[in-house]
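FYI, it's all coordinate maths here, none of it is from the lab. Nothing here was measured: the structure is a model prediction, and the numbers come from that model. Cβ atoms are built from the backbone, for glycine too; each structure is taken alone.
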Structure 1
């Protein structure tokens, strides 16, 4: 059963607009600072709550860095996908691989799990940072 559509508030619009103005993943703290610099009086706790709601509604991608920090970006696609992430500059590419989807489903079933969901981030160094 799907969740009811959340109402659009000024704060939600501010967070979404802030995310639209950035191409890369951004932390809640960085987004909050950008919004404040732009004159928005939104609180940090509200930014966190709004990002959480957007993630729950699958409107934002959430990326966990190797340090465990959550970073957010508006989804550029509504289909399930994964990310390749550069460790140096943060450049991110969305990837879709049916083999990964099948592997996740099969692995879950082999171990008696149902309702399988997953996220996958692959970290490496992009060609620009590698000097190629």
Structure 2
């Protein structure tokens, strides 16, 4: 098994836990405040890993282009988390999460358009099934 697959699988498990724990924790809490609390925890954890692995030494080597796109990615993540927590507060986790996972479909489209990545018949079929499955789960 490739190591990337293990990390991707762990990411999915932790994302599932995130949704369930957030749904329980967000009860009676403003969704923006809950997102801010979660973000502080993520920031502390991420910088902890940076210092634990001595990765801070590469900070000066980051290019201007990388800075710009990492900042834009951070803004997109923040917007995603704010919307996600608000949706989770208002709706059922079993319906919010599948819609959130439509990001897989959007990622495939954006990777094709912006990154010029190939789209195989297999990945296109998978996207159609994800979209159809999402509709089945939320209707």
Structure 3
């Protein structure tokens, strides 16, 4: 089931880029990010209430709160940079560079989460990096 959600995530991410590029024209990138964020917040809380998950709020540990807040700050920074890049650059060049996050995630997961990295993963990361360079140069 996770593969289906991962594919849907990729499709929606692609739509996000195209729709954002069209919608951001003539709009301050920070304002556009704020509008998008409000929509995401409303959608996320709707899903919480639809799935009746709001009761779990009190069970979130202090450590989880800290890391969820840090993750939110990183997401905000990413979105603001992404929208500024999308506003000033071509979507077909901005998006591949943004997807280098896959490679960066593998490196960070190795360093901080002690996840194993095998030859297949290293080759994949090299190919993603090379593909990105080919697309943007």
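Data for the structure
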| item | result |
| --- | --- |
| Highest-scoring label, criterion being distance in nm of label points 7 Å out along Cα→Cβ at positions 19 and 51, among 1, 2, 3 | 2 |
| With distance in nm of label points 7 Å out along Cα→Cβ at positions 59 and 123 derived as 4.3, matching label from 1, 2, 3 | 3 |
